[in-house]
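Structures follow.
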Structure I
Amino acid sequence: MHRLVLACAGSLLLYGLLFAFVLDRPLTLGALRARIEANLARGAAIEGRKLVIIAGSNGPYSHRCELIEARIGIPCVNAGVAVGVGLDYLFARWQALLHPGDIVYLPLEEAQYGRRRAMAELGPDASIMLRHDRGTLAGMPWHRQLAALFAGDLRGAVMSVIETALVRDGFQDPRAAATGTFNAWGDHVGHTAAIGAANQPTLATFTPFHPTGAEVVSGYGTAEVARFLDWARQHGVRTIGGLPTGFADSPIRPGALAAIEGLYRTHGAAFLTLPNLSRYPRAAFFDTADHLNEVAQIRHSEAVAKRLAEMLADRSMLTAQMH
């Protein structure tokens, strides 16, 4: 029995050491990590007030900080990465760079609110923290640390070996040529309608996920957003909730819409809505229901920038957020 216990303990130790110090995913997780770090570097380099957009991939694909910055006259960082990246991780990284007077716009995807804790804690950021960002991981709750320690699996180990070998052999990632790339603001660019034309048959039949109002209210993601909004209010950071882009023929459920807006209002944040509720024809999308093509991205960003400018000029909104 004693030997069995020692063998189990040894295997767990070896497992933890391998995933924390040896195994890596430079092509998949590495790309996400590079985007996160590039966005943070831009945020750290901005002196004075800044606007930060935090969302999933709806952020960089459907919003263009470059344009919004020019319209409202405030430096902008598009900090959206991917829906699977934990909101608590993004919030923790950005809190160190946010100062009184900064503005955070949150057009989060619907799925981010209703996500369950287990799913949120086992996202790609768990492996990123364990391998490359143990400082942030150390500041997380114990259950988040434990989840990160056991986020790796056999498939991940095999893919780690394959990806590492590909990078060492000089593999050139084809994604930039196939879908576009990112600019200095963190915006995705080059995802044109012409490149996305091959995706239109899939988009025409795709059924988006829409949580109910009850799922939004009880979601683990909602609790994470609430904690961040409270932190922002206490530290003089202005927060503005918003809606993700989506198909015009597949609107957000009324109950979910009310729950999302209510979350921000209840915690002292403002809420930005456009007349079309950020809904567009399917032909305006690139490859998913969250990603507008480049022309539609620019058009949507113009509308968001105009509304942001109006809201930031409204002194009553600022007063409401300070109380």
Structure II
Amino acid sequence: MAPVKNGRVVFKEYPGKAFVVPGKTVVYDESETIDVDTVPLDGGVLLKMLYLSIDPYLRRLMLPTEERKAHSGVPPVRIANWAVGVVVRSEDPSHNAGDHVLGLLPLRHYSVVKNTAALMKLENKEGIPWSAYLGVCGMPGKTAYCAWKEFAKPKPGDTVFVSAASGAVGAVVVQLAKADGCRVIASAGTHEKVAYVASLGADVAFNYKLVPTMKVLQREGPINIYWDNVGGETLEAALEQAATHARVIVCGSISTYNTAEPYNVKNLQLLLWKEIHMYGFLVGTLEPKYQEAFYREMPAKYAKGEVKYKEHFVRGLEKGPEAIVEVHEGKNFGKSVLVVAEE
């Protein structure tokens, strides 16, 4: 087979505190080629990417190094994230052509992976869509599951506030909270997203762009558990309306990712006066403790319809730069998945 273009999405220029600019800071590049029949595997596997995850935290991969600060014309840097691929060729006896795998992989059409121990083979006994392993049955679902189990300590009747509740993580948190007998307040940014989180079981769902978060929490609080995907003024409002001994689980702060100056929360003293417990976490730290239970429970629940989920598909690897921007502008509705190839 003749060599084919091996397109990739790369980080080319530090965007500062502004939004990523497709074609400038993040670009789609087709300068490389690959011969899928002859490329050396060195004991590894050749993967064809099917689905790539697009997540807000990709923005954090674009922090400057000293080299990028000093030189404007630096080589492009690959961007990697969770991906589902299919094995095209293999020199590893534990992987066969046709196997589907999950791993942290470059945003490109084909990749040779020598460290196959870093790949998770997907058996998919439940027959769910492969893309679900990037969302409800992947890192976002695992993020919600692990931190909820570790930090929430819910009691039936607790009031839970979830910001960015229509997102990949927030939507799962809403359902976990309802399953534990909690009352859920959920915020989202459009009428459609508000209706969606209401359909997931949220008792109070509101559009934070139309109704001030503080006003809703004053009426519906006090809050026992706050799942924070937003930071900034929303966190400030949640602390103001928190109950004594409330738990705040800090998952993200997307409101501050692309701002010139960080928002300084003004009422952190309430952590003391209300004896609030505030937990920041990275899912990789909690993963060893909960991974077995997660994969035992979540794919089965999703297959049975016991957990609902929504995906936002962007088709074509060349759309990768735009997809990264969309998740920061809130233009995606559900888990953003880049469809690289159909089987």
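We did not get these values from a lab; they are worked out from the coordinates using the rules stated. Here the structure is a predicted model, which means the values were calculated and not measured. Cβ atoms are built from the backbone, for glycine too; each structure is taken alone.
Tabulated data
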quantity	calculated
Comparison of I, II by FRET efficiency 1/(1 + (r/R0)^6) of positions 32 and 224 (r between Cβ atoms, R0 = 30 Å, to 0.05) - largest value held by	I
Relative contact order in percent (Cα under 8 Å, 6 or more apart) - highest-scoring structure of I, II	I
helix-only ellipticity at 222 nm (-39500 (n - 2.57) for each DSSP H run of 4 or more, over all residues; to 500) from the coordinates reads -7000; which among I, II	II
Structures I, II, by distance in nm of label points 7 Å out along Cα→Cβ at positions 112 and 208: label with the highest value	II
